[in-house]
Structure P
C-alpha cells in the first residue's frame, strides 16, 4: 500500500476524532479498517474507513453489503430507528471495471431497510473532488493532502500521525470513563438501608400506612412544622407509606442515586440528595396540607442533577443516558398529575432542588466560582421566600389541624371552655369530623347537650365510619330516655367497631326491653 494512502487514512481518522468528535468502535488487527461513531449526529452516525487496493466492482458490492450488515448490528445495539453509515474507501486507484452504479445511490439491503450505506472512494489523484463530496457530512472543513503525486511520505510521519490519533482516542475514552467513576455509591446504599430499616420500624410501631404512626415518626405534617419541628423537612426522606411505595422508591434510588453518586462523587451526592429532599418537603409544605413521606423528592433531585449534567456535557449526556432520563422524568411527572394522592409538589420541589444543588457544587474538577455563588444566592433566596410564605400563610386545613392539636392539649388539662374557644372558629361547613367530635366532648362536659348532639350529627355526616360519634350520641339519647334512638346509634357503633364497652351497653339495652 502506498504511503500516501496510509497518510490519508490516519489524517482523515484524526480529523474525525479530533475535529468532528467521533469515537472509536473498532480498529482491525492490521489497522487498515476503522469504525467510528457519533450517535448524536443527525445525518451520519457511523463511519467506516478502509484502506485497500480496489480491483473489481463485484468485490466492492459484496463489501458494501457486509458494511450494511455490520451497520444494522450497530443500529440495533444503540436502538436507533434509522441509521446511515458513511463508507469511505481509501485506495491508490478505483476498480478497473464499471463501479459507478455501486456508489451513485445509497445502498439498502432488502432485509435491512433501516440501515443505509453511502459509499465514497478516495484516491490521491481525485482528492479535492472527494473532499468536496464529503463536505456536507461534516461540521468542519476537511484537510487537504499537501504533496505531489510523485512524493512519498516518510514512514515515521505516518507512524507519528497514527500514534497521535490512537493516543487521542484512548485519552478521550479515558476522560469519559472517569466522568462516571468519581465515587462509589456508598451513600446511595446507606439511604436504601435507612429507608428499609425505617419501614420495618414503622410496621413495628403500628403500620406504615397508619397516619398517627407516620406523624409520630417524623412525616411531613404542617401543624407540627409550624409548631417548630423543622426537622420534618428532612425526616420524611427515609419514611415510606406502604410496601409498594418503599419498593418503587428503593429501585429508583438504586439506579438514579448510583448514577449521580458515580458522576458527582460522594460528598456532592449527599449534599444534592439532602437539599433535594428538603426542597421537596418545603414545596409540599407550602402547597399541600396533607401528611406526606417518601424519598421521592430526593430521587427527583437526582433527575435534576442529571439534567444539570446534561447542560454541562450535552454530547456525553445524550449519547449515554439523556433521552431515557428525559422520557422517564416526563412520564413520572405526568403520572403525578394524573393519579390522586401523589405529592407532585414534593417531586417538583425535589427536581428544582437537585438542579440548583448541582449548580452550587458543579461537576468534579469544575470550578466557576461566580456562577456557583450566584446559584447559591438564588437558592438561599428561594428557600427563604418559601419558608417565609409557608410559615406566614398556612391554609385553612393546616390552621384547623393546629387548632386540633391545641384542643387536645386543653383536653389533657380538662380545660373544656378553652377547647371550645380554640375550635369555634372552625365550626362551619366543611370542618373535619374530629373538630365536631372534640367540640361535642367539651360541650358534654359543660352540660351543653343540644350543641353536643348537633356537633355529633355533623361529625357523622363528615365521616360515616366514626364509631365513637355514634356511641356518644347513643349515650346522650339514653340519658334523655330516648331508647329507640339510643339503640339505633349504638347498633351502628357496634357494626363499625367490635368493642367490649359497646357490646356491653347493647346487651343492657336489649335486656331492658
Structure Q
C-alpha cells in the first residue's frame, strides 16, 4: 500500500510542466527526485528503528515508543513543501501529538489520547515536518523521585546509550538523544527544565539546544515548571538544530511566556555558515569544569580550537550562592503541583487523573509496575509545597542569582559575548538499584536553565569512547547568536568524534577501551 501510494506521488511530480531547456533536469524531475529521496530516507529510518530499537537480536535501545507507519508517504508528500521539506522528527512523549497517547512515560497516562497537537507540533507540521514517532523519556521528566535512573519509564522501559549499552543515555530527553545518535530520524524534540536536553545531547554525542524560555510554546506539554520548562531541538549538527528551531518557534496566545517569541523567531540557520569568532570575547567558567581529568583535557582542546578561530578567552568565576539548590527545589516543587494540576485539568478523558494527588495514589496502587526501582518522594513533597510566600521569595532570589547576578553580570563585567563550560561528565554506568550517580562537578547548565536563557551543547570529543559536549550560552533572547557561536566552534573542532558502537562499554574478558 505504501509503495503504491509512493508511486502515485512520484508520477504526479513527474507530471509537472517541464522546463524549455532539455539539457537541464526539469522541475518535474527535480520534484520526483525529492519525493523519491524523502520516501527512501524515511523507509531507512523506520528500518533502523526496527533493527536497533525493537529486534530481539539487536541492541534494543528502547529509544522509540511508537512509530508512524505512514511516515514515508507523508515525507514524500511534503518533500517539496515549506521549510523542512518532509524531514522526519521524533517527539518526546510528554508533548501531545494527535495520533497517539501522551504518557510522560507513566502508566497513569497510558490512555491519554487527547487528539490534540501541541502548538509546537502544529508549527512543525505546517512547516513541512513529519512526526516519525514518540520517544521514551525519564518518567515524568525525572521529577518523581530523588533516586531515579535517567531514561527509565514504566511505558518504555530503559533507554540505552548507543555508544555504550551499559551506560546512561542521561535524561530526561533520553530517547530523543539516543534516537538521533543512532540515526533513527533526522532530528528530535526534547524538553528541558534543568539539563534535560543538554545532558542527553552531550552524553549521546549530538547537538542539543535549549531555547530562551518563551521562544517555543509549552501548551499541551506535560509540565514541571512554568518558569523553566521549554521544548527544543536535538540533532546531529548545529545547522539542523537551528532549522528545526526555525520551524517550531513562535508566539502562542495560550502561553503568556511566549508573548515576545514572534519578535525573536527567525530563520535561525541564517549566518551560521560564515559567522566568525575572530575578536569575540568568550568567558571560560573554570570553576564549572569539574574534577574529571579526561573532561578537562577535552575542554582544553576545545578552548584551543576556539582560540585558533581568533576568539579571545577570558577566565570568569561564578559560585553558586548559599542556599541556591534548596531554593531551586522549593520553586520546582511548588510549580510542579500547580502546573501539573492545571495540565491534568485540560485532559478530555474524565477517567484520567485530575491532580498530582491522583498520580501519587495511582503509583501506590500500581507500585509493582511503577515503583520497583525508585519511589515518588518528590511527588509527595510537592503535595506539601503550598507556601506561596516561600515560593515567591525562592523564585526571586534564584532568578536574580542566575540573571542579574549570574549570566548578565558575568557577560557585562568581563565584556564577553558568550560563556563556555563542559556540558556534562561522560556517561556513567546504569544502576537501576541505586539510581543515577554522577558526581564530578562538571557543567554549568543550571545557570541558563534556571535563568531561562539559551544554551547549546556541541560535541567536543570523547573520553574512552564516551561523548562529551561543549556548552555555549548567553543572555535572554540571544538564541541566534548562541547557535552561530556553536556552528563556528563545530567548524573549528579538531577532535575526532566517536561513532556509536551499539555494544556494552565493558565486556567481560575484553580490555578496557
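Bear in mind these aren't lab numbers, they're just calculated from the coordinates by the rules spelled out. As the structure is a computational prediction, the values presented were derived from the model and not from experiment. Cβ atoms are built from the backbone, for glycine too; each structure is taken alone.
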If helix-only ellipticity at 222 nm (-39500 (n - 2.57) for each DSSP H run of 4 or more, over all residues; to 500) comes out at -20000 when worked out from the coordinates, which of P, Q was used?
P
Give the label, chosen from P, Q, of the structure having the highest value of percent of Cα pairs over 46 Å apart.
P
For distance in nm of label points 7 Å out along Cα→Cβ at positions 224 and 368, the calculated result is 3.1, so let me know which of P, Q that is.
Q
Value 32, 22, 20, calculated as semi-axes √(5λ) of the Cα gyration tensor in Å, for residues 128-375 alone, assigned to which of P, Q
Q
Figure out for me which of the structures P, Q the number 41, 32, 16 belongs to, where Cα extents along the principal axes in Å, for residues 272-391 alone was derived from the coordinates.
P
If distance in nm of label points 7 Å out along Cα→Cβ at positions 120 and 336 comes out at 4.7 when worked out from the coordinates, which of P, Q was used?
P
Who wins on relative contact order in percent (Cα under 8 Å, 6 or more apart) among P, Q, i.e. which is largest?
Q
With distance in nm of label points 7 Å out along Cα→Cβ at positions 232 and 384 computed for every candidate in P, Q, 3.3 is reproduced by structure Q
So if we calculate distance in nm of label points 7 Å out along Cα→Cβ at positions 160 and 344 for every structure here (P, Q), which label has the highest result?
P
